[in-house]
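Right after this note come the structures.
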Structure I
Amino acid sequence: MAGYSSRLLSRAEVAEGTMAFRFAKPSGFDFKAGQFAIWTLLDPPETDAEGNRRTFTIASAPFEDQLMFATRMRDTAFKRSLKSVALGTEIKLVGPMGSFTLHANPARPAVLLAGGIGITPFFSIVKQASHDGVPQKLHLFYSNRRPEDAPFLDVLQELEKTNPNFYLIATMTDLARSQSRWEGETGFISKEMLTRHLGDLQKPIYYIAGPPAMVAAMQEMLVTSGIHEDNLRMEGFAGY
């Protein structure tokens, strides 16, 4: 697996408790939307038992000239270091890896089921599909507790306006704790919600990404709804 050197270019909060980090894209680093890489801090200001290396999905799209990942900011030495090191700090990058990528048959729609930070592979996939003008229908069901917790929601809402083949169905599960106005879906992703927006549940390929419990619940819901497991693709995000 190829290793690359890169530099931290910027960081920004993209939701409450979630930050995005942008890096220089090394020459020759080619990846497919939905893939991940291993990122290593070199000589960080602090370390702990979890170490200086993490696996993150690449949330930027292949056509973009920077690499970006987003993560929930748990209180670990790695994430404290990421938040504090100087811009320009060198990191080591190994990858790309993974096969959680969009299927090739444009006649079969893709249904993307995201929970929280599980949006990152789908953010890359949707941006690349919109850039390429692919004819594939993409339905993204995006579940968060509150709008304040939803990374990239504003960008996805804009992409829905410009890509006639992309449909965003965002849903919130804990609006009682929100200070934001919300007029979209509420509650957890369910068979009823899918049927209301999709009609035929048998035609699409389904992709699920999010916390392991959410991924398992979505898999069970789809299988009990008659979806064959051959039509499911899954990626769990443990630990963030």
Structure II
Amino acid sequence: MNMPKTGLPPLAPATRDALMRVGTANIANALLRHGLRNAYMLGIAPLSAEQPQMVGPAFTLRFIPSREDIDTLANYSRTDNLHRRAIEECPSGYVLVIGTSGDASASSAGDLMTARLKKRGVAGIVTEGGFRDTPAIRKTHLPAYQYRTAPPATPIGMHPVELNCPIGCAGVAVYPDDVLVGDGEGVVVIPRHLVDEVAVEALAAVEYEAFAEIQIARGRSIFEVFPATPESRREYESWVAAGRPAQE
């Protein structure tokens, strides 16, 4: 895997597997137990209901508002343009996270950029702005999250100024190598030093909720099974030991 300058190792396979199996809401609950209340990117939605779960460390790009004497199509086509460099430098397995200061007046990326990310093995792309060419982006099957569609060309509204730096995205602080998880509801950010622990906790919550769902379908009160009580936790452990039967 092409690693960024931080040199941190890839996510542990068990951690990645767990995060692929849990919902962003479960992760947000786990983060709350660690005292983190502002980790969910409110207002950011998946581009397609059919796109796969997204898991990967953050590689960031920061935009500021554009200026007419600098942000021309000629300058945009230069090989040192940071927007274009981000597409070629975001490592395989990472998520490209784009901070726009909430500006959705111009495109954060289009179909050719996302196709290139997909080809390079990038795990997904997230912007607090919007994408253009969205029907074609959906065809790439790259997990993509945005605030709203933004067809105008990037230089009309935004100027790229920094790669792989701390940014704000949808009101959430994102540091390079923080881990992003995206599902059918949205995107949550996990500080890298907590990711292994949070993955275990979120998966345990999902597995318990499978038991609670069965019990509620049988007519039991929410007070008996959710959140877990000492009694329901013992029932759950017996259910697991019995092979997790669908019905009792």
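No value in this document is a laboratory result; all are computed from the given coordinates. Values in this document were obtained by computation on a predicted structure and should not be read as measured data. Cβ atoms are built from the backbone, for glycine too; each structure is taken alone.
Which structure, out of I, II, was helix-only ellipticity at 222 nm (-39500 (n - 2.57) for each DSSP H run of 4 or more, over all residues; to 500) calculated from, if the result is -10000? This value belongs to structure II.
Computing relative contact order in percent (Cα under 8 Å, 6 or more apart) across structures I, II gives 27 for structure II.
Distance in nm of label points 7 Å out along Cα→Cβ at positions 20 and 108 computed as 3.0: which structure among I, II? Derived from I, not from the others.
Look at FRET efficiency 1/(1 + (r/R0)^6) of positions 28 and 156 (r between Cβ atoms, R0 = 35 Å, to 0.05) for each of I, II: the largest one is in I.
Given a value of 17.8, 53 for Rg and Dmax of the Cα atoms in Å, calculated from one of I, II, which structure does it belong to?
Going label by label, the one that fits is I.
When log10 I(q)/I(0) by the Debye sum over Cα atoms at q = 0.15, 0.20 Å⁻¹, for residues 92-171 alone is computed across structures I, II, the figure -0.53, -0.89 traces back to I. In terms of mean count of other Cβ atoms within 10 Å over residues 100-107, which of structures I, II is highest? Ranking I, II on mean count of other Cβ atoms within 10 Å over residues 100-107, first place is II. A value of 2.3 was computed for distance in nm of label points 7 Å out along Cα→Cβ at positions 36 and 204; which of I, II is the source structure? It must be structure I, since only it matches.
Determine which structure produced the value -0.63, -0.92, -1.00, -1.03 for log10 I(q)/I(0) by the Debye sum over Cα atoms at q = 0.14, 0.19, 0.21, 0.22 Å⁻¹, for residues 76-131 alone, calculated from the coordinates; the candidates are I, II.
Answer by label: I.
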